[in-house]
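Asks: There are structures below to look over.
Only the coordinates and a few stated rules stand behind these numbers; no lab work does. Treat the numbers as computed from the prediction; the structure is a model and nothing was measured. Cβ atoms are built from the backbone, for glycine too; each structure is taken alone.
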Structure P
Amino acid sequence: MAPVSFFDFPVQNDNHQLRQRFKDGLQQAGIHNPTFFSVPALETAYTACDDWLDELRAYLTGNIAFTIDFITAHMPGLQVVQPEGTYLLWVDCSALSTDESDLTEWLQHQSRVSVSYGTSFGTDGAGYIRLNVATPKPLLEEALQRMADHYPRRQK
């Protein structure tokens, strides 16, 4: 069986310019052709994985609840923004500091935890971090504990 390219599928409308822009974007990202295993994997994911998806959602919901409870109990002053459909949690650290270098010192240098800083998403993100909780719970527990162990008790 010859590999199938995404672009071999028929066009459902007449917007060839939009399709070309999309194709160019995929080419630039290096994801223009699926691998040998990706087509059957995608097909299986969409047709036979409802149970797995339900379990994943429950696991992520548990990790979110655990993270919110942990931060509330061990890092006073930090506020988790309740997520609306993602496993990426925004945490308001502005009571601690809005200076990214302070947050970097605490998180990356002392705690050895990698996060996304709010300023990566614009100036309004100063004082925020974004945590990815889509990870095995023991790893999440370890990261949060390291953050709590080095949590600066001073507030600005």
Structure Q
Amino acid sequence: MSYDIYFLSRVEGQSWDEVLEAAEDTAGDDDPIPAELLEAWQRIVPQARGLLGDVDVTEYEQESRDLSHSDTGIDLSVFGDEVSITVPYWHTGDRAATVLGKLFALSALVEKETGLTAYDPQVEMPLAETSPQQAMSIMSGVTTDLRYRYGG
């Protein structure tokens, strides 16, 4: 389970539900990454390293790219034209605040470089409208619940 951020393209007048439905309809297609996303990826990786430090980067032909940070669990993925960031529910309290601060910063970077909008499905609104406290409450609450249920 993870705190997820989706990067979506929304046209004037289109609801977020319509955008999400359209994204679901094309999810899992084996299409190559569009050229503009590959170019954005090349700009994102060095900036992500500056933000996160040591990251692992995996590139699979023209279909996918992945950037992962082992300390925080942050994972940025591009699969075809789908872009997302995930963070596992590992963090509570101050650590959650720190990790989510990095998630928000990385999301802003991805938005800037791709022109897509970061969408937070946990609260069903763009990440720019999600308060860090709201995200931290969700992260800490789910992590605490999972630890209670499954130990750890």
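Asks: For structures P, Q, calculate mean count of other Cβ atoms within 10 Å over residues 49-56 and state which one comes out highest.
Replies: Once mean count of other Cβ atoms within 10 Å over residues 49-56 is tallied for P, Q, the winner is Q.
Asks: Comparing P, Q, where is relative contact order in percent (Cα under 8 Å, 6 or more apart) highest?
Replies: Going through P, Q one by one, relative contact order in percent (Cα under 8 Å, 6 or more apart) peaks for structure Q.
Asks: Comparing structures P, Q by distance in nm of label points 7 Å out along Cα→Cβ at positions 17 and 137, which one has the largest value?
Replies: Checked P, Q; max of distance in nm of label points 7 Å out along Cα→Cβ at positions 17 and 137 sits with P.
Asks: Out of P, Q, choose the structure whose coordinates give distance in nm of label points 7 Å out along Cα→Cβ at positions 73 and 113 equal to 1.4 when calculated.
Replies: P
Asks: Check the numbers for percent of Cα pairs over 17 Å apart, for residues 41-88 alone across P, Q and tell me which is largest.
Replies: Max of percent of Cα pairs over 17 Å apart, for residues 41-88 alone: P.
Asks: Still on this structure, please answer the following. Taking 120 as the value of volume of the Cα convex hull per residue in Å³ derived from one of the structures shown (P, Q), identify that structure.
Replies: Q
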